[in-house]
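Engineer: The structures come next, written out as structure tokens.
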Structure I
Amino acid sequence: MDVVFTHGAGLDVHKQSVMACRITPDPTGQQAEGLVEVQEFGTLTVDLLALSDWLAAASITHGAMESTGEYWTPVCNLLEGTGQVFLVHASHVKRVPGRKTDTADARWLAKLMRHGWLPASVMPPAGQRDVRDVTRSRTTLGQERSREVNRVQGGLERAHIKLASVATDMMGVSGRAILAAWVKGRADPATMAELAKRRLRSKIPLLEQALTGLVREHHRRLLAIQWAHIDFLDEHIEALSGEMTRYLTELSAEAVLPAPTAFSPAADRAAEPAVPGVPLTFIRAITLLETIPGVDRRGAERWVAETGIDMARFGTAARLAAWVGVAPGNNERAGKQRSGRTRHGHQPLRTVLTQLAHAAAHTQGPYLSALSHR
């Protein structure tokens, strides 16, 4: 017995709904496709619980749900334990223009599900989804911090302060000491230049010239507000990093994949298998990814949070690359290759891999850097 439930296509801020279609065998045998029932539910928790009871009353075991932004998440959370839930891509279930309604969408999903024509999207387990939420929130805060640092630099430029032209990292130890003194009201460039640390001390004469500007009280007040915002973001980023460590530790204790058995070459099939390696956990996967040139701890955490450690769900490395959207696309018609541009893919992971690829290209010596330059 199959069921298909999907979010309504016409969702807006005033009315949210779930159009559900369930199919059960016809006891009389007169309906070849079974008994089709369509009912509309709301998206409040009470309504979703009623949806779950409605499906359980018919002993529903399988369901397909269209992936529509974040709207599928609460429905999936409540129905995940009641049966097998398939999350399908919206482009795979498109209707003919002019024949599209919420009811028609539910029936169309029911028909496709019944015949097994719906490829399921990758839907990680609940624990991995929690880790993914933490990494994405931390990434968002990091992006906001970068924007705030750019605003600080813009304010310094308007005050004729060229600190970024001399200091490589404006928010490093030396830069923060100089900016803190500037906020407190110090205006002597020579005094502030003496706050430089380590290698920046070799640039004290140039730094003194860069700190000579037209500073007003307006600039100091604005910088103080921006400085407080950066400290606030740093505090929350560190808190999320602590949560990330806790989640990964818990997942590593629960989700463990056995290490693959290493066999001898094909010429010696009768040989004994090699000693198995260490079982794969989330923490070990991150440790292994960190050995790749250009991959740091946070990049590895974001990588594992998006893909998980079970690579069997992707089948092959080529399919994983296509899912991420870093492989050339195919668009052939009438024997002609029309375009090879990449698809959008999994945008969060694609962003991570692009950043890590740039970092690997700027490393000295490794093969990845040489390949990028070549």
Structure II
Amino acid sequence: MITETEVRRALEKVSDPELGRSIVEMGMVRDLRVADGKVSLTLALTTLACPLKDQIEGNVRLAVLALPGVQAVDIRLDEMTAEEKARLHGGEAREGLAEKLNHVRHVIAVMSGKGGVGKSLVAGLLAVTLRRSGHQVGVLDADITGPSIPKMFFPNGARPGVGPVAILPAETRSGIRVMSINLLLEREDEAVIWRGPLISGAIRQFWNDVLWGELDYLVVDLPPGTSDASLTVLQSLPMSGVVLVTSPQDLAGMVVRKAARMVAQVGAPILGLVENMSYFVCPDTGKQHDIFGASRGEVMAARLGVPFLGRLPIDPKIATLCDAGQLEFYGAEAFQLIADRLVELTPAARPPLMPGT
């Protein structure tokens, strides 16, 4: 006759598919009962939304049914308490997971002094162009109250995955890994009404608690201005450098200089400056028009003492593709030279940078 001890021993051989640890060791097996050839138990997951729950449940069922005398298996799913999750996620197990799975070589923040200059577009195009060049790329959307990155990449929306101990970023068609607050909301137009400390905490979680894996570049889309969110990124993440985005208007130039001063004060390197919406080429005549006035990008870059990376035109195709979640289909020829220059300016290979270091 089968005993609870025999069942537990069989379950000790069932491992969590992501961590490789025994489900018994992790405390996932609860309320084990054996009676008249029937085994019943509760399987406590870190979250009921775990994408691997069917695989774990199936492995448990097979392991128990393989025992002589077992005729049926009843498995109930439950969720660990917050305290149990904290114990499971903490200490050496969490450190080992980060060391094993996360290797981010370069972190580049894209920043502007004011909204409306195309900062998120530059961040998205940078990610797309780097990916086309063969790099492993991720995008961390740090604009918590005004996120726009998911809209550019996911035409039908997307959800991050939920692993046993961490969040799995959503992936675009080309394999760019994306994490944004809008991927966690029920509706894309739901407002996030948070004060500074909550916003800073969310950004830290996107860095510490997301399994980014092997990345050559993590592009961080900062919110406009010099608020808590920007300060959190610049001080908490190991920055390879910052890209400043401006437009030809003198007002935009004045505010981007404020952003440059902030970056200098926290000691982060500025990789260069991009001027967006610099000109428009009429499709009928091919004539170039400076809609927002003459370019000031090179003069501003010289004034700040940073490289001028280049100009981007006003292109109606970009708006159409972004609205459709298809930014990856944009040719981005004008951006290729900018991305290549950034790769040259990014510090050479350096020791692996782990989330939380």
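Engineer: Tell me which of I, II gives 5.0 when you compute distance in nm of label points 7 Å out along Cα→Cβ at positions 46 and 254. Please report the intermediate quantities before stating the final value.
Structural biologist: Numbers: I: 3.1; II: 5.0.
Value 5.0 for distance in nm of label points 7 Å out along Cα→Cβ at positions 46 and 254 corresponds to II out of I, II.
Engineer: The value 1.95 for Cα Rg over 2.2 N^0.38 Å, for residues 182-301 alone was derived from one model only; which of I, II is it?
Structural biologist: Numbers: I: 1.95; II: 1.30.
Clearly, the read-out refers to I.
Engineer: Hey, FRET efficiency 1/(1 + (r/R0)^6) of positions 62 and 166 (r between Cβ atoms, R0 = 35 Å, to 0.05) derived from one of I, II reads 0.05; which structure?
Structural biologist: Numbers: I: 0.05; II: 0.85.
Corresponding structure: I.
Engineer: If Cα Rg over 2.2 N^0.38 Å is computed to be 1.34, which of I, II is the source?
Structural biologist: On the way: I: 1.34; II: 1.20.
This value belongs to structure I.
Engineer: Same structure, new question: Upon calculation of helix-only ellipticity at 222 nm (-39500 (n - 2.57) for each DSSP H run of 4 or more, over all residues; to 500) from the atomic coordinates, which of the structures I, II produces -10500? Don't skip to the end; give the middle numbers.
Structural biologist: Numbers: I: -15500; II: -10500.
Value -10500 for helix-only ellipticity at 222 nm (-39500 (n - 2.57) for each DSSP H run of 4 or more, over all residues; to 500) corresponds to II out of I, II.
Engineer: Given that relative contact order in percent (Cα under 8 Å, 6 or more apart), derived from a single structure, equals 11, which label among I, II identifies that structure? Please report the intermediate quantities before stating the final value.
Structural biologist: Working: I: 11; II: 19.
Source structure for this number: I.
Computed from the coordinates by the stated procedures, all read-outs in this text should not be read as laboratory data. Every value quoted in this text rests on a predicted model; they were computed, and no experiment measured them. Cβ atoms are built from the backbone, for glycine too; each structure is taken alone.
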